[in-house]
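Following this line, the structures themselves.
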Structure I
Amino acid sequence: MSSLPLTQNINEQRDPVDLAAYEKNHGYEAVHKALKEMSPADCLQEIKDSALRGRGGAGFPTGMKWSFVPMDNVSEGHKYLVCNADEMEPGTFKDRLLMECDPHQLIEGMILSAWTIQADIAYIFIRHEYHLAARLLQEAIDECKAKGYLGNDILGTGFNLEMYVHSSAGRYICGEETALISSLEGKRANPRAKPPFPQISGLWGRPTIVNNVETLCNITHIIRNGAGWFKSLGLGADSGTKLFGVSGRVKNPGCWELPMGTPIRELIEQHAGGMQDGYKLRGLLPGGASTDFLVEEHLDLAMDYDVIGKAGSRLGTGTMIILDDKTCPVGMVKNLVEFFAQESCGFCTPCRDGLPWTAQVLDDIDTGKGMKVDMVTLKNQVRFIGAIGNTHCALAPGAMEPVSSAMKYFAEDFETHIKNKACSYCKTNSSTGGA
């Protein structure tokens, strides 16, 4: 049993793992085990016992989410499993690694997940730009069909499952599962009101589960090795391992599989090699662009959901973005909010109009046109747009997290921009671009 199960087959010196190579390292053993020895209820209980939390950002318990799918007295019709492989969170690149280097791991995890909820159709909803990953996944699906792991009567068990790769136009809003479902149906990618939840009425009105790539890849190893083994991999309250990433001015930006609960300092200094020569750490977004800044005082915190939450941020996708001492935090936050404003689906007023307004205020401050009243405006925007429940979905509240925390930790930078009508980092009247 590997202590790093998600990346055990990944080696940058060789080609992506094909079916033969995957099977040599216990590949599809979990499928044989589950379909021949375990009922769907047994598999669900194993996932619940493992305490696996979704790796897409929200961290919701996977087993609990699946338990809402009706298993008895369901009228005839399809059930769907959807893999969210859109990966649009800025600073996040972990799922791409899994799909491009070990596509069969995802396919096996999806087969097991479909068996557990008794889905007969599965989709991999992948962003259009992931050309290589889409091709490799389709090749893996074709190999599985030829081997009898997909299609009708899988392994002679009577279980049927068809799987498709769906290349999407790609929008950030598709990270919200009901927006993804709308897009998959050929509609505009707007989030839907809940209830009903997708587990009851999702894709084309049928029971549907949506999970991201990393979550589904974990299912293989939990079913094969057991919930107790999976829980033992974590260093704290959270189970398993996690793909953590670091980007920014560090010596070795990248992605690593590490135990849940690995300290922030270890990630930055040991795995990412520390800051580049001539740069110092000022802050970091621990889980992608839609999380609150943490600063030096937080470096010894464990990267798990509850610990990061208590510190005032979110673990999110676990892929942190570094802010160095030569990059303007005002310009950085403006860049992020401009992205979120562009990605709004436009359904609700606070997001559709509020985010462009926030971006404009930040641009005024950034380019030397800011006034003291702008800080009051930003605080009001954080209050009204950033509160869950004031918007149709969580896009706008997530977009306001870096704004709120930047105003808290880097207030002096905002004040300097307004007072001096210039950015001290750029020595000009515009700090766009950072250093």
Structure II
Amino acid sequence: MNKLVIDGGKPLYGELRAQGAKNAVLPILAAASMAEGECIIHNCPGLRDVEKTVIILERLGCKVKREGNTVTIDSSVLTGCRIDEELMREMRSSIIFLGAILTACAKAEVGMPGGCPIGLRPIDLHIKSLKKMGVSIAEEHGYLQCRCERLKGCDVHLDFPSVGATENIMLAAVKAEGTTTITNAAREPEIYDLACFLNKIGAKVKGAGSSVITIEGVEKLHGTEYAIMPDRIVAQTYLIAALITGGRIRICGAEPSHMRAALSLLSEMGAGIKEDETGIELKSSGTLKNVHIIRTMPYPGFPTDIQSPFMALASVAEGTSVFVENIFENRFRHVDELVRMGADIKVEGRSAVVRGVKRLCGANVEAYELRGGAALVLAALSAEGRSTVSGIDYIDRGYEDIEGCLACCGAEICRVCT
């Protein structure tokens, strides 16, 4: 079992380059399976979820080659339409392959998805939308059996602006007969990045980044070369790392327009922030202030993915902060571990009240999901003494070499294999 050993209390100073976005690269790799040719994807981060996605592509018959952060996919001969249950259980976002496989093969057999245990993430919006596009779907022995003669364009209204459902519909619609319009679509930057890639391989997608997306079906897709957008959640995590330790950090390549809600709160809590065309710099003012209330919301609201790192920050801020989780009902699993480090947090339902303490103390803690694991690392960086964070396989799903990045900014952190 791997764990991170962290000696806290040391300010972070340095410069990091933004990694490619986990939530953008996975649907784009899935989309590459539809292109009848070779796609060269740059800025692919070294993550466990990317490794699993590559395995899925290979089992579908794609030829995949990885050199550093560049992945080359040749999907000219797609021979498979099944994704095994074991892979689906390991990675929630693997459900995104459903739309891509249906577009390429007109049939698909996929296991029910898994991922981080942060609460119910139903795929009913995916299924309802695909059925409207002419897909027959039956569940048999833990697998979704999907068939269609040809996908048909239609009007789809999402009851909730689900990122995954929006992406699946987009992938299913690019070669569908006619035009598909998605209303109440997710507006995340990763949706826009997927649309840009789809258009580069020959699709006709308009409106991505707004609540209405229109996809006109085309007959053929082709290969291309593309670079993945920077990861806004990872960038925000490292900005918080500098603030919680009283340091200064610059994230090169980060896109400030993707993280307005979080940057506003960081400034409110006492950070000095500078932005330019090359990235973002954050400097601690020395005093951490509380935030009155943080409510997670769909983009462009405050993202659920950065809620737990902000809670670690609020744990050592002056005053009381309140967190309301509106997206997932089980995203406070990190709270008990923060309390083990001396945090004062009370949870009731989907709300958490955080009373800041002067300092946290090193402890042995465990990550139970990706972003909560990152929050524990942040808490350990600021804590007095040594902490060990186990369960870091979750962290590796979204952070590329987290210990190396933090160490180059002055953190005393190492990975230990036991």
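What follows is calculated from the coordinates using simple rules that are stated; it is not laboratory data. Just so we're clear, the structure is a prediction, and the values are computed from it rather than from any experiment. Cβ atoms are built from the backbone, for glycine too; each structure is taken alone.
Structure data summary
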item	result
Highest-scoring label, criterion being relative contact order in percent (Cα under 8 Å, 6 or more apart), among I, II	II
Origin of the derived value 22.3, 74 (Rg and Dmax of the Cα atoms in Å; candidates I, II)	I
Identity of the structure behind -8500 (criterion: helix-only ellipticity at 222 nm (-39500 (n - 2.57) for each DSSP H run of 4 or more, over all residues; to 500), calculated), options I, II	II
Structure responsible for 0.95, with FRET efficiency 1/(1 + (r/R0)^6) of positions 94 and 190 (r between Cβ atoms, R0 = 25 Å, to 0.05) calculated and labels I, II on offer	II
